[in-house]
1. Which of I, II yields 1.2 for distance in nm of label points 7 Å out along Cα→Cβ at positions 71 and 111, as computed?
2. State the single structure among I, II that was used to calculate helix-only ellipticity at 222 nm (-39500 (n - 2.57) for each DSSP H run of 4 or more, over all residues; to 500), giving -13000.
3. If distance in nm of label points 7 Å out along Cα→Cβ at positions 15 and 95 comes out at 0.9 when worked out from the coordinates, which of I, II was used?
4. So if we calculate distance in nm of label points 7 Å out along Cα→Cβ at positions 7 and 31 for every structure here (I, II), which label has the highest result?
5. Work out the source of 1.9 here, i.e. which of I, II gives that when distance in nm of label points 7 Å out along Cα→Cβ at positions 79 and 103 is computed.
6. On Rg/Rh (Cα atoms, Kirkwood Rh), which of the structures labelled I, II is highest?
7. Quick one: mean count of other Cβ atoms within 10 Å over residues 47-54 came out at 15.4 when computed from one of I, II, so which one is it?
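Read the figures in this text as sums done on the coordinates, not as results from a lab. As the structure is a prediction and not an experimental result, all values here were calculated from the model. Cβ atoms are built from the backbone, for glycine too; each structure is taken alone.
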Structure I
């Protein structure tokens, strides 16, 4: 079975580690790298060639919305998913308008997150 290569971008190290563990136990996902902010994601993404970028919205140095257009340019075929602690509808609309494929709130269950990532394949 082919596995989607995932880049996890979040400023919270514990959340990056947790997402890595949770996605790696799935048969169809493999976390190929992590980044602590948008600027770091832009540096590592081309070499990792992820199929999916799980991108936090609010981060120091460069936030997800600032990194999104360049990530989209670097990885035109990747699915970029904003994974945010903010529940504000306007932020979701802004992220989708800027090129995100989906906007998922951090409070969601792991099962729901994985299901949404799988649904984006189609």
Structure II
């Protein structure tokens, strides 16, 4: 598969994740919640394959570039929040937990989804 197609699939998978995430919360559906996580993992695979060349250093550099373009701060640390996001969603899908922990995890996931959606929109809307 060529790079442009892979990048387009990664973006469409991200959109699918947001849709499944929202519907799963609305319907309180564990199956949709877990399906959303599965699609998210596919998104990560495509993103790391076609955007980051399976390199953490490239991911940090690209995150720093995007942060610099949007906010004027050269910081790639946001990639670590994505790693925490992945772990938190996996734990929420597959581990037993208390009701209180479940909502803490879901608020964190909501923050990350909204933040990622706004950042992607801003990059596309304000790119010169």
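1. Computed on structure II.
2. Working: I: -13000; II: -29000.
The structure behind it is I.
3. Working: I: 0.9; II: 3.4.
Answer for the origin of the read-out: I.
4. Details: I: 1.6; II: 3.7.
Between I, II, the highest calculated value is found for II.
5. Details: I: 1.9; II: 3.6.
The read-out was computed on structure I.
6. Values: I: 0.91; II: 0.98.
Looking at the calculated values, the largest one is II.
7. Working: I: 20.8; II: 15.4.
Source structure for this number: II.
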